[in-house]
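Pasting the structures in now, so scroll down.
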Structure P
Amino acid sequence: MKLNDCLATWRRSIPIVCCVFALAAGSAQAPAEDEKPFFPLLAWDDVRSEDTVKKMAEGGINAIAFVPARMLDACAKHNVKAIVYDDRVTPAWDKPFDSKRANDVLPEIIKQLNGHPAVYGYHLKDEPDGGQFPELGKSVELVRKLAPGKWPYINLTPGMGDGYVKDHLEPFVKTCNPTILSYDNYAIGEKVAFSYGFWANIFDVRSVALKHDLPFHAIVLTAAHWNYRVPSAADLRIQVYGALAYGAKGIGYYKYCSEPLSVLDAPDLGNFRQAPLDEFGEKTVTWEHLRNLNRQVQNLAPTLLKLRSDDVYHIGEIPERNHGMSEQSLLAGLDSGVAFVIGEFTHADDQSRWVMVVNKNLTESAFCRPKFRTTPKSIGYLSPVTGELKPFPAPWYALAPGQGVLLRLD
């Protein structure tokens, strides 16, 4: 159970604004010397059997948020990275973090497990309030000292506005010295097509991430529960491609299994359903949709990890905290469609310019016909099917509801 679910009422400026998501800019987490950088596609869930790990991996998951030591071998077998969970370190969902309690056992845990090929990080706390940051900072420091290159995992609450930046994000960075910013935000509800609080939240996370040269990860909704609807293929696409347009360097999925967490003393919420794995552990249509989407992201990932976010703006309705096109924007508009989010990037290797165009319409496809302020000599698109850069087939290329496309401008 996510703490932000319980506190959702005060967070919402409109219905279903915030609940789970994670982050935008900078380079990927510094890997250990023997590892290559990778783009995490994280199941924000616990695992109790190798069968679950296997099904996650088959669906494109390459990291898991709660992994007990006994499941590390299964993760390695299926090429999935693990964030180690130990209840002596991570308290119950509604209990504060205690650095003394955690730091008494972290040296032993790290000594025993850090050499395991599956270990990607150590789970500290989900959605702490700002009062816990000093305690968390002590354990982050210890993990960074004893396990260089591993992620001291902390996931932040959603929010938006100057107060969220000033009173939550900035103090977290200053006090905890994180390696990655991670946050969550749920944007789809039974009575709401798509919450624009999603865009306000990720705008603020991206801004702080850029300021401090940190990568950010976004956790998005993949399971119906409470008043959140069963996610459609378009719902999944807009959340993921929307985050990529802002520069996210990792995506998390809450939840992956249609059942309560077996950790954190989390209660049963009652109506978990149609997650990628159902309450009996079987694959659902959501699993099929997410596998397809994960394959696309995996093909884009080597390039995404090299891109630095320069700007992001909206065409059509402008969400709170965000802005539309400016005279400095690469795009001057689009000849088709009514609602888009545009991300502009610079490639770290050759300083080439890239643009991601995302169709925000959740019910209708739109032709991708961008108008540039300065006409490029050529335009290529990075195929989400093959990962190859191909000539952009304007004016015929269309975007499904929620779909994005990554363009290279030469």
Structure Q
Amino acid sequence: MKILICNVGSTSLKYRLLDMDDGEKSLAWGKQERVGAPMGAYSHEDVLGGKFERQLPIPDHGAGISLMLEALRGVARPEDLGCVGFKVVLAKGVTGVQLLDERVLAAMEEFSCIAPSHNPPYIAAVRQFARLMPGVPLVGSFETGFHATMPPRAYLYSIPKELTEKYGIRRYGFHGASHEYVSRRVASFMGRGDLRMVTCHLGGSGSLCAVQNGCSVDTSFGFSLQCGTIHNNRCGDLDPFIPIYLQEVGYSLEEVKTILNKQSGLLGMSGVSNDLRDVEQAAADGNMDAQNAIDAYCYGIKKYIGAFAAAMGGLDAVAFSGGIGENSPLVRSLTLENMKFLGVSLDERKNAICRPDAEISDGTGPVKVFVIATNEELIVARKAAEFLKARA
């Protein structure tokens, strides 16, 4: 079975084609960026030797999908596909693996205000896929699915229960495909399924997950993707009266939403960039605002690791993944600094030179530390294949 996995952003389209009957082999992969801009960028590679990088206009996702299907034609035609799989974020009253029909898309639309950067482009793209690829099943694996095992004490908010029930307000958790893949990978490395671990998916958007015996028991993300650790330009955890106060002193609701969603995080704290690499360079050059942003970022991650260790009654492993987690020795070092009391001890030489997948703990403590190259597409493809087989 061939499955095409697509990751849709507001101005991007990334894809990977996998043959699930041939060792989950990647047959083709590519990405389109600056969709909707006057000039976009498109790169593609496949096992037949097809490879290109092009600068060209990509007016919308519909045009991008057509370009992708043309590039894939030599490897797989639409009629060869078992399905197109999507790593969708959240929907009201819907989770797990779902056929992306109008019922599910409507449930996603109900929560578009909660995931404004994610749900609207996905909904539009899925409808374009349906138009351009009639008859090909479109299957979504919701990011919330992995966190469905959280107990009520972890997912309930202390608000009137009628609000929880009527509006579906609860901690959902996201980055589920990454946390699932990384936790399974660590369990495989350690040869154990009874682990208490914290997986740290750190990128432009970041979250931590407490995983016990292979199941999510808590996570740093909540009802939306605007909380938890500091993000690239989103605020992370915040006193709920700060946005109320800002409106009281004259900011409009839309201005507050823009501040917290687009102008905060590493960008807002540093005044430099929403890219950690730029912030790290500025800090190295003596910019104290940039240094404060890095320190606060790592301190927040450290606090979640400690809290999750307490919640699980101990800790066996910590794993870093995502663009920052996999590529920033500084973040890993600052995050795990002074955590020997918890059994976490980093080998700074291994940390400085490591490439995923690697262990970077020094062996003096009981807690193993790993850097793992996450593979969300593979998890989504596996779930889509299982879903299709169950429907057959």
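Assign the value 19.9, calculated as mean count of other Cβ atoms within 10 Å over residues 44-51, to the correct structure from P, Q. Working shown, then result.
Numbers: P: 19.9; Q: 13.6.
It must be structure P, since only it matches.
When mean count of other Cβ atoms within 10 Å over residues 84-91 is calculated for each of P, Q, the greatest value falls to Q.
Looking across P, Q, the calculation of semi-axes √(5λ) of the Cα gyration tensor in Å, for residues 92-171 alone that yields 25, 13, 11 traces back to P.
The maximum of mean count of other Cβ atoms within 10 Å over residues 60-67 over structures P, Q, that is, the highest value, falls on P. Looking across P, Q, the calculation of Rg and Dmax of the Cα atoms in Å that yields 21.1, 61 traces back to Q.
Taking helix-only ellipticity at 222 nm (-39500 (n - 2.57) for each DSSP H run of 4 or more, over all residues; to 500) from the coordinates of each of P, Q, which one would give -8000? It must be structure P, since only it matches. Thinking of P, Q, which structure, once relative contact order in percent (Cα under 8 Å, 6 or more apart) is computed, gives back 13? Working through the options, I get structure Q.
We did not get these values from a lab; they are worked out from the coordinates using the rules stated. On a predicted model such as this, the values are computed, not experimentally measured, just so you know. Cβ atoms are built from the backbone, for glycine too; each structure is taken alone.
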